[in-house]
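S.K.: These are the structures, in structure tokens.
What follows is calculated from the coordinates using simple rules that are stated; it is not laboratory data. Just so you know, these numbers come straight off a predicted model, no measurement behind them. Cβ atoms are built from the backbone, for glycine too; each structure is taken alone.
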Structure 1
Amino acid sequence: MGLPAVPHGGEGAGADSVRACIEQLGASRVNHGVRAIEDPAVLDLLLDSEVSLDVCPTSNVALQVVAALDEHPFPRLLAAGVPMSLNTDCPLFFRTSVVAEYAAVQASFDVGDDVLADVAETSLRRSSCPADRREAALGKLALARGQIG
């Protein structure tokens, strides 16, 4: 029906669930997926398949996927070249926002504005929002990059 496959995987279940999302469900993005870090072959599959992860660090801590934010695999996934977006999962339940997720990641992993802008760009490019809205947002991001870069 033209809708993208965006299943949950690699949060409660391990790296094999990320593999299943890609190979069996044809995922274009995987919600969470952070446990892909446990298997280098799954990381390679993410890269080869051009599948991105919708990462929700606060949720991952609250649900005990990781014990603390500074143990989150975000920097290792980033270093592996896995495309990611930052998300809230359930903002009311986890008392967070997308802005708070970006701030938490920046504070916890000492990543610069340029890295966060790359993550934001991935989020936009991999989103399923209408093309005109995506292009307008990418234009605003490009302007912001000029101010921060």
Structure 2
Amino acid sequence: MTKRLQSTPRHWLSLETCGRIFEIFRKRWEFDEPIPGFDTRYPGRLEGILESVRQTYGGKYLNHALVDAAAAYLNQLVRGHAMQNGNKRMAVLFTHTFLLVNGVDLTLTPEDMYNLAVTLARAGESGISGEETKEWCKEVITDFSADFK
């Protein structure tokens, strides 16, 4: 595991950041399946996911390490269906951005990250718990990331 993955995140995803990322990448990631505008997302879902990942108890983050927070973002964004369409694609983009702004890059290709997101979605549909799929996310992020120099 990289040293930064063990540290507390310095930057968290915000609704504003997600909106900017969404607008920049939406057309590039539509492929054969359009992604409706950011303002058509389900009310409160994305906001709830973003807040739950950053949640504290007794003044301490529940997702205290960067790897925990990144895994929670990826897992919850895929499984939480905040968007009408494009949840897996946006989960990959938002999570990668979160890691980048905290000094960690994923060494997986965008296609491999998307395939992970598909696996997470299918696991959720099969009844596999969110805690188990979050652990999968942590393993992948740990195995396929590098600190920026």
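S.K.: Can you tell which of 1, 2 yields 27 when percent of Cα pairs over 18 Å apart, for residues 53-116 alone is derived from it?
M.R.: On the way: 1: 27; 2: 37.
Only one of 1, 2 returns 27 for percent of Cα pairs over 18 Å apart, for residues 53-116 alone, namely 1.
S.K.: Suppose mean count of other Cβ atoms within 10 Å over residues 21-28 works out to 17.1; of 1, 2, which structure was it derived from? Write down the numbers at each step before the final one.
M.R.: Details: 1: 17.1; 2: 14.6.
Source structure for this number: 1.
S.K.: Quick check on the output: 31 is relative contact order in percent (Cα under 8 Å, 6 or more apart), derived from one of 1, 2. Which one produced it? List each step's numbers first, then the result.
M.R.: On the way: 1: 17; 2: 31.
Here the read-out was taken from 2.
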